[in-house]
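Structures for review follow.
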Structure 1
Amino acid sequence: MNEAIACCPENRTSTREAVVDAMLASGDELAQLQPALNLLSPPLNATPGEALLASCYEAGADHNADEATRAVIALPAAVLRSATPSLQRSGLLCMAAGALSARQLPLTHNRLCDVAGQFARAIPEGDEEAGSGFYTVRSVSLPVYRRLRRDNHSHSVCLQQALLHLLAWKSESPWARQQAQRLLWQGGVLGEKGEFALLTLDDELRERQIVWPGLRSLLAVTGFLVRFPAGPVFSD
């Protein structure tokens, strides 16, 4: 995995393609995750295509975060009116990358989250969950993923362990939080028979009809942002 995507002010097309490819790759990594988990069943019509993501990038490149209200109007209708946080988050991050690249600012995950959050707040009647997800990723799942990658763990292990941390601290179900925290105390998927324990928890959540439609999106955003350096905590 490429840990950083360079901003190339002199070549807008190459930067756009790198950003779009990174977003698509993060989705592919989730789709290829083995063993498959019920919690990560993809929502219908929530997978963005290359052309849609490229349009979001261009909308950001033609506007900046100071013009957030005008900028979001330029978003493709499929993103602007999407009922799923997944599609909106992907589009907003690509838009943020376009806006930062146009200003010749480095693409860092802190800047991307800040600018994407500004755009999210500017969407008329926007879904608050789409915007708050950037903070959730930056504070919970991304640090876990980055730490495990530095220790040379596989992407699958990083995703599974990040999933447990999201469940443990952000699930709306008290039972799910308790069980995920218990599993993490035992090492999570890194513990003895950790992967089997995760599968067992996944089955128990299904039996209890506990779902989290936005979880897959949060992990996809995590997999996208890990390709960028952290950068300063506060945006310019």
Structure 2
Amino acid sequence: MLLSQQGQSLFDCTQKALGIINHGLSQINREDVEGELTISSTQAFTTLWLMPRLQHFAELHPEIQIRVVSSPSYDDLKQAHIDLAIRFGTEVEKHTPHSLACEYFGEAKVYPVCAAELITNLTLDSPTDLLSTWLVTLVNSGSYGWQDWFEHAGVKGYEQHRKWTKVDSTDMALNAVLCGHGVTLAVPYLCQRQLDSGELVIPFELPHPNPVKRYMVYDPRSTRLARLKVFMAWLKKEMPEHRA
């Protein structure tokens, strides 16, 4: 059924009025900085990056209680009671509803990563030599798979490679290679401590052609906006916007 011109005008006005009312209610119900905040991100990011740094945030802002959940999917923030989703990839903006804010806050390059002991047991003089060992990849690697890296590196014959281990998340992949099981692709900030200690190494300083972009997705009309801004400011300070 199609609305008449008058009906459409009435509908548009009603929607605008409801929007104004909702905005007014959110202003009235807006909470103080003190309180709870629910953060959602991938399992790898929450486990390897966020949790080791959460104590620092707690020391700075003991008035804010953080609840962390991990999810690989684009959850409905309101339905899942999520205040902030930290998301990664090339299509985050595309999958974010127009009612939500989607704020870019940097990106990082992806490199091959493996255990230092693997280098001593294998000859890795060129990217082609990676075809002699196990390659750990994500089940859903999206824009960050080995195929694109091999093509970028000019490696031939990777289609015939048979030594694959597929996992659900990057933290699983990094745990595998840390124990000497082949090579995986990862952003260095997820394993910086192991890279600094020498447990893990980057065998080739050749990045994946697609950097991992980072976004903060949230409801700009949230009643928790005051404390949300505190956490977002801390997050951007801990993880500056850069392209390294």
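Nothing in this text is a laboratory measurement; each read-out follows from the coordinates by a stated rule. None of the values given here were measured: they were computed from a predicted structure. Cβ atoms are built from the backbone, for glycine too; each structure is taken alone.
If helix-only ellipticity at 222 nm (-39500 (n - 2.57) for each DSSP H run of 4 or more, over all residues; to 500) is computed to be -10000, which of 1, 2 is the source?
Source structure: 2.
When relative contact order in percent (Cα under 8 Å, 6 or more apart) is calculated for each of the structures 1, 2, which structure yields the highest value?
2
From which structure (1, 2) was mean count of other Cβ atoms within 10 Å over residues 89-96 calculated, if the value obtained is 30.5?
Derived from 1, not from the others.
Of the structures labelled 1, 2, one was used to calculate semi-axes √(5λ) of the Cα gyration tensor in Å, giving 31, 19, 15. Name it.
Value 31, 19, 15 for semi-axes √(5λ) of the Cα gyration tensor in Å corresponds to 1 out of 1, 2.
Thinking only about FRET efficiency 1/(1 + (r/R0)^6) of positions 81 and 209 (r between Cβ atoms, R0 = 30 Å, to 0.05), which of 1, 2 has the largest value?
Structure 1 gives the largest value of FRET efficiency 1/(1 + (r/R0)^6) of positions 81 and 209 (r between Cβ atoms, R0 = 30 Å, to 0.05) among 1, 2.
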